[in-house]
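Every number in this text was worked out from the coordinates using simple rules, so none of it is lab data. On a predicted model such as this, the values are computed, not experimentally measured, just so you know. Cβ atoms are built from the backbone, for glycine too; each structure is taken alone.
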Structure 1
Amino acid sequence: MPTLIYGDAYLKAQVTDDREARAAADVAAIAPFGAAWLEKLTILRAYIITCLECQAQPDDLFASKLKHYREEWSSTLAEAKAATVDANGNPLPTLSITLERC
């Protein structure tokens, strides 16, 4: 039984312990967000994982919800990064790819 509270009545029955655990691991791998951001991002990520795994047709309800939750994920992740600082007090980088000099 998932531990978080899911507001989407259609998807909450499809969110499993495994999906919630993977969502939490995905979010934790990004940055050490505060509890409120961590919960919100984990819920959104669980919805995305659920939609990806339950989608049967490219135009079914899961596909529609996936599009919505991906957009919400992007904006919420940007807000969470802007509100979070690293161990040195610096804001988190906005790019998610590593830039290295050759």
Structure 2
Amino acid sequence: MSENITLNGIEYTPVVKACGNRAVIVVDKGWIFAGDVTRKDGRIYLTSAVWLFRWEKVGFAGVIASPKPNADIRKIADLDIPAGAEVFAVPVPDGWGL
């Protein structure tokens, strides 16, 4: 991944383009998961799932752009989440967090 650049005193981070169907999903109560997403019958199914447990030294956008070494990401079993629990989703590259 490219490093940040500074132009006229403003630091810019490269855009991370997603491909496939992997996303970071923020659900109610503050839980944050990532996985390969399938949406069906009012449910969100995550396979190859991970739990974004916590992070340090960077904001949420920094974790999305570069999850390691700043984040504690834990592998978990596949998830079945009610669609109504989703707060928002951020598409990420295939394999993010694995």
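Quick notes on this one:
- Comparison across structures 1, 2 (criterion: distance in nm of label points 7 Å out along Cα→Cβ at positions 38 and 62) gives the highest value for 2.
- Relative contact order in percent (Cα under 8 Å, 6 or more apart) from the coordinates reads 34; which among 1, 2: 2
- Origin of the value 14.6, where Kirkwood radius over Cα pairs in Å was derived from one of 1, 2: 1
- If helix-only ellipticity at 222 nm (-39500 (n - 2.57) for each DSSP H run of 4 or more, over all residues; to 500) is computed and equals -1500, the structure in 1, 2: 2
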